[in-house]
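Once you scroll down, you'll see the structures, which are given as structure tokens.
Readers should treat all values here as calculations from the given coordinates under stated rules, not as data from a laboratory. The structure displayed is predicted, hence computed values, not measured ones. Cβ atoms are built from the backbone, for glycine too; each structure is taken alone.
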Structure 1
Amino acid sequence: MKVTDIKTLSEAEILDKIKELRRELLMLRIQRVNGRLDKPHLLKEYKKDVSRMLTILTERKMSENV
């Protein structure tokens, strides 16, 4: 997900997306342990997406405090 797309979302939508991606990451990790992971690149991609979303949330909170 691109940063510009994330910035258009509300805080609640971002939090929902984070929950969804973390659930997907858990499922991918389980698949990796079982040896059934078809798309290993998604692990890295989802981790980066979660980090981007958390960064944007932090930026928003910092800008509100200033």
Structure 2
Amino acid sequence: MAKRMSFADKAKKEKQVVNCPVCSSAITPTLVFKAYRSQTSGNWKFRRVHLGVCKCNQKEVYG
């Protein structure tokens, strides 16, 4: 049987950080909901989009 991972082991584990090649800041994965109108029924629908946000595209995503 495999050894169970304790909380201390999880806290020690290093996180992988991806840096932006343009501004060299850390990229934060973000879930954004975009609203759009359906062409067939005309109702509002929402689309989930996963984006990587850094300093160079922060205003375009949030603003």
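With relative contact order in percent (Cα under 8 Å, 6 or more apart) computed over the structures 1, 2, the top value is the one for 1, the highest of the group.
Here distance in nm of label points 7 Å out along Cα→Cβ at positions 25 and 49 was calculated and came to 1.2; which of the structures 1, 2 was it taken from? Checking each candidate, the match is 1.
Tell me which of 1, 2 gives -27500 when you compute helix-only ellipticity at 222 nm (-39500 (n - 2.57) for each DSSP H run of 4 or more, over all residues; to 500). Source structure: 1. Consider the structures 1, 2: one of them gives 8.7 for mean projected area of the Cα convex hull in nm² as calculated from the coordinates. Say which. Among 1, 2, the structure yielding 8.7 for mean projected area of the Cα convex hull in nm² is 2.
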